[in-house]
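What follows is a set of structures to go through.
Rule-based calculations on the coordinates, nothing more; no lab input. These numbers come from a predicted model, not from an experiment. Cβ atoms are built from the backbone, for glycine too; each structure is taken alone.
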Structure P
Amino acid sequence: MPFTGKLIAVTGAASGIGLATARLLAQRGAALSIADINAEGLGKARTLIESENSPKSHILTTALDVRDSAQVDSWIKRSTDKLGPIYGAANVARVTEKQLSGNPLDAAEWDHIIGTNLTGVMHCVRAQARNASSEGASIVNVSSIVGLTAVPGVGLA
């Protein structure tokens, strides 16, 4: 599917699935707005994506904490002001604390996980949907297999 010049927003783009998604979209010509809480990793992601694509892709980068709805709204506004309406989004940002440690999470860790993995996705979808192309847009939210299968130590709160 050609994405030439169409704005696609990607969270969690500094590494992993988010970075792989951004790289693939850039190869297909998308105008990208990539975001991650890891500003250094995001800069490296941009450099990598630009080095793989000629002519240079249109890429905006934003250091972003998806738990903050004002930051998300500002990111999407800046993106659409510069690159046009949202044609698609991939919300991939996530965190996991004390992975498989078996130790109960404290309240701050719980809030951080839920804020990023659940509430943060809602902030993104809400802002993206409000700024979607009149031709329609697709939004993909990436989650965890932990919601489908038991993993030792993960359910401790």
Structure Q
Amino acid sequence: HRTLMNLFDKVPVVDKDAFVAPSASIVGDVHIGHSASIWYGCVLRGDVNSVSIGAGTNVQDNSLIHVAKSNISGRVSPTTIGKNVTIGHSAVLHGCTVEDEAFIGMGATVLDGAVVEKNSMVAAGALVRQNTRIPCGEVWGGNPARFLRKLT
């Protein structure tokens, strides 16, 4: 098993102070910031677009982060994760944006074009549909995800 894998000319960039578990797979155009942590069994794949993980973010065991080349309207869909984000075990993030200090619960799925704003929370097991915006300071959950309450 190779933890870091180039994909043609796309090379993962991992900050020297980040932790990447030996069983994780970091492939292609992926940037992992200062003091971020990528735990066991995670797959981060930047093949047709880029993945960016901000400083201090932790991606917990068996999570999958992927990208889309573009969405149905032709908009480019990298996956951008901000600073100090927590991504729970077995979450799936695809072509989305998660802003600083947000929380993605275990087993949640966030799809193309979705934006999880700063200091918001996606509940465990939630499905955030394409192009959904979760406003700052809100908790969303369910399938499909909907507003549950304000964070206090």
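Summary of values
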| item | result |
| --- | --- |
| Top of P, Q by relative contact order in percent (Cα under 8 Å, 6 or more apart), largest first | P |
| Entry that produces 0 once helix-only ellipticity at 222 nm (-39500 (n - 2.57) for each DSSP H run of 4 or more, over all residues; to 500) is calculated, selected from P, Q | Q |
| Structure with the greatest value (metric mean count of other Cβ atoms within 10 Å over residues 7-14, set P, Q) | P |
| Which of P, Q leads on mean count of other Cβ atoms within 10 Å over residues 111-118, largest value | Q |
| Read-out mean count of other Cβ atoms within 10 Å over residues 23-30, computed value 18.2, structure in P, Q | P |
| Computed 53 for percent of Cα pairs over 19 Å apart - originating structure among P, Q | P |
